[in-house]
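Multiple structures follow.
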Structure P
Amino acid sequence: MLVSRLQRQNIPTLGIATMQQTLEELRKEPADLLIVDLQLPDGNGLEVLQAVKQLGMNVDVIMMTGFGTIETAIEAMKLGASNYLLKPFSLGQFELAINAVIEQRNLRDENRTLKERLAEESGSNPLLYRSEEMTRAMSLVKRVATTDATVLIQGESGTGKELIARAIHENSNRREKPYIKLNCAAVPDNLLESEFFGHERGAFTGATARREGRFEQANGGTLLLDEISEIPPNLQSKLLRVLQEQEFERVGGNRTLRVDVRIIATTNRELLKSVEAGEFRQDLYFRLNVVPLKVPPLRQRSHEIEFLVQEFLKIFAQKHGKPTPRISPWALEQLSAYSWPGNVRELRNYTERALILWEGTKDLEAADFSLTPSPTDDGLFPVTGNAFPTIADVEKRLINLALKKTGGQRTEAARLLGINVRTLRNKLHEYEGGRESDETSGKTDEAPASA
């Protein structure tokens with residue numbers, strides 16, 4: 001009767017009489033769900049359950065029996081049974097038990113897929129850095145990650161705030177628990193409260209079923225509130241309450257729910273200025289700003305650009321099945337001088353486009369990156385923001401470029417620059433004691449300069 005019932009619902013089902021035949025069939029063709037009677041002619045359902053687990057089969061099991069006791073049910077659940085039915089049961093109870101198992105399986109599959117996607121995204125978009133500024137920031141990340149402190153990450157768009165937030169979660173004691181993100185700027189104001197706290201059926205037009213909010217979904221784990229500055233004033237007080245008390249009610253509900261959630265917030269604004277302008281609650285700002293973390297824009301760590309470009313080229317070469325191209329010294333000079341208003345994200349995207357369009361027969365040049373020049377930029381020395389290069393800036397860039405081109409040979413570099421070696425040496429001492437040339441190459445002069 002049960003087999004025909006399932007088959008009528010287009011669920012492929014096989015009826016088997018013995019424990020031995022059950023195990024033989026499972027070895028030949030795995031099943032998603034096993035419904036097993038406790039009493040079998042050649043054994044019992046608990047033995048089947050044990051054998052399934054020992055074989056490492058990914059199959060859910062529902063136990064059914066007319067001789068059930070509390071002890072048997074507990075034993076079955078300990079061994080990994082997904083559900084337990086005591087005979088006699090109705091077909092309605094039977095179908096409810098199956099639907100519950102199917103829902104659990106779908107949730108597990110969805111969770112596994114989400115974790116795999118997050119791992120893939122994390123691997124393809126790693127947090128790369130080498131500068132002292134970012135090293136200090138990541139040192140703070142490691143110290144705060146193992147606590148439950150709220151972290152406020154501030155920085156311009158594209159600086160890697162989300163990657164830092166994920167690094168905090170993955171290095172925390174909550175790393176095995178949910179990591180939920182909510183972009184506060186992407187949700188309409190009238191739906192944001194429901195996104196935060198969920199809603200009950202009939203709470204508003206279109207609320208046809210009860211829905212969990214992000215705080216419930218993140219229970220036990222971490223909730224990232226991206227672009228926190230975009231939360232409307234009428235919702236800021238409710239958010240403050242849940243941050244302080246860890247409790248809330250769903251929209252349209254009256255039951256108070258408690259959660260244990262670690263909050264990480266990000267913003268591309270100076271949040272204190274929003275407080276001073278009356279756009280953001282001061283008490284909410286203080287509650288979020290327990291551990292402040294500022295991510296410097298790329299233009300303030302331009303010495304890191306060469307490293308980032310080289311790393312991105314390796315990543316995208318592997319992604320697109322191409323060899324890793326070389327990039328000319330002059331191109332690196334221009335990339336390092338560019339303002340990068342979109343920060344690391346912009347640099348990453350430009351680098352991927354340059355590699356995709358690369359013909360594979362020459363070094364990458366600045367033109368391959370299709371940089372948008374400043375209106376005051378003549379194309380020779382890119383202008384960064386409102387800054388204009390001084391004569392000293394131009395001299396340093398030319399000297400550095402000549403040393404790179406000659407592999408650090410000062411005599412040859414001086415010849416290219418149209419000056420003598422003594423003048424070059426004096427310039428190097430003038431500009432940071434010659435460290436630029438020492439970093440470029442460990443080579444010395446080809447010939448000693450005259451006294």
Structure Q
Amino acid sequence: MTTATRTWTATVARFVADTTVDALPDALVAAAKVPIIDTLGVVAAGVADHAGASVLRYAGVADPWSAALPPEAAALVTSTLAHALDFDDVLPGAGHPSAPVLSAILAVARGAAPLSGRRLIEAYVVGVEVMRTLSRAVGHAHYRHGWHTTSTIGGFAAAAAAAKVLGLDAARVATALGIAASTAGGLQRNFGTGTKPLHSGFAARNGVTAALLARTGFTAATDILEGPRGFLDVYGIGASRPAEIERLGNPYALLDPGISLKKYACAFELYRGMDAVLELRAAHRVEPARLRALRCTVPPGTLGPLINRWPDDGAEARFSLEYGLAVALVDGDISIATFEDAGPRRPELRAVLPAIRIVEDVRVRPEDPEGVNSSASSGGFVEVAAELTDGTNRVATVHHARGMPARPLSDAEVDAKFRACLAAGGSPPEATNALLRRLREVEREDDIIALLRDPERA
């Protein structure tokens with residue numbers, strides 16, 4: 001084992017302990033605020049979902065910010081709510097970072113001194129960076145093998161963020177990472193069920209537990225990432241890339257490649273196909289009455305996590321590309337209501353299913369044909385070809401989904417999503433507007449938990 005190999009865990013721990021908000025560039029602070037706002041929005045919307053309502057019943061509370069929740073339970077509840085609708089942000093290849101990271105921060109903040117907006121941003125940036133870096137280090141074979149990165153790597157990210165809030169030194173951060181490694185799990189076979197968002201909840205809870213135990217002096221392997229039987233060896237499926245750890249913060253993930261905010265409440269693998277159908281519908285009047293056949297060509301690996309050809313309920317619908325294409329074709333619009341339980345039972349959607357064919361083809365991911373190092377949801381491009389009843393053919397090609405850094409949501413769209421999410425969660429407009437106004441300048445806040453509990457009075 002080389003000297004460099006022995007430093008992987010220590011490198012991450014030092015990064016977590018040593019990074020300070022005062023040293024972060026203004027552009028990075030600004031970039032962090034947008035997904036923080038977005039995540040708090042989807043937490044509110046998650047209350048109305050089956051999985052969200054269930055986890056609140058499990059915890060015995062009606063409000064995720066309830067003072068009755070201990071830190072571990074608070075992390076579990078908040079992160080599950082954030083991921084309940086699959087509406088939370090994504091770093092392709094690194095899963096959904098903000099739900100476990102932000103939930104862990106807010107959970108440990110409940111039992112500590114008031115958490116300022118600047119310290120929130122500091123811990124958030126650290127957690128997201130650890131999530132992106134360790135996802136790259138474990139390699140994409142990890143996800144292709146069936147692990148859910150949001151859960152397996154999210155626990156490390158949550159532990160790092162929680163450790164930052166708690167002020168742990170590098171030695172105890174390394175311990176927290178060692179503890180978190182032994183909690184890593186989450187199988188894609190559970191996609192389309194309530195357990196999928198629970199993966200995010202587990203990641204946040206496990207990270208909080210790991211950081212709190214490390215603070216007490218609990219022990220764990222402090223070289224957990226490296227060597228035989230270490231995390232990268234076991235979970236990397238022979239394709240880990242530990243040298244990625246040397247790139248921590250260079251550049252920061254929030255700046256490059258940047259986080260993708262979700263436009264639709266479903267798996268990111270559906271996005272480019274739906275965007276392509278919406279383009280065809282708007283530009284060429286490609287509608288069910290004029291359609292003979294619809295062929296959607298996607299990069300290899302796209303269909304792996306999309307385990308439902310036609311769903312039975314809203315949760316399954318979020319992981320059905322056929323459903324996403326059908327609803328884009330029929331409705332010409334996608335909203336939160338698109339993925340409610342009633343959707344898959346609509347006869348007009350089922351009627352177009354026989355015309356839809358989905359094909360994985362290396363041709364549409366020329367830069368990485370086998371998907372060794374890139375996510376199928378963002379690598380290459382997606383092509384949708386429509387054959388119309390008049391004999392004409394129309395084709396749309398989408399490289400970047402709406403919400404990706406190359407096609408970002410506008411400020412107005414971000415605000416509209418936040419308001420829609422809080423409305424879905426039952427928040428009155430006055431409280432929503434007050435919270436949004438304060439969150440836009442969150443770095444000026446002195447007590448984030450007080451703000452979330454009562455945005456009009458905090």
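Remarks
- Origin of the derived value 0.90 (FRET efficiency 1/(1 + (r/R0)^6) of positions 200 and 296 (r between Cβ atoms, R0 = 41 Å, to 0.05); candidates P, Q): Q
- When percent of Cα pairs over 24 Å apart, for residues 304-399 alone is computed for each of P, Q, the largest belongs to: Q
- Among P, Q, which structure scores highest (criterion: relative contact order in percent (Cα under 8 Å, 6 or more apart)): Q
- Taking distance in nm of label points 7 Å out along Cα→Cβ at positions 224 and 392 as the criterion, the top-ranked structure out of P, Q is Q, with the highest value.
- Read-out log10 I(q)/I(0) by the Debye sum over Cα atoms at q = 0.06, 0.07, 0.10, 0.14 Å⁻¹, computed value -0.47, -0.60, -0.93, -1.26, structure in P, Q: P
- Of the structures P, Q, the one that 0.90 was derived from, the read-out being FRET efficiency 1/(1 + (r/R0)^6) of positions 320 and 336 (r between Cβ atoms, R0 = 25 Å, to 0.05): Q
Coordinate-derived values only; no laboratory data. Because the structure is predicted, anything quoted here is derived from the model rather than measured. Cβ atoms are built from the backbone, for glycine too; each structure is taken alone.
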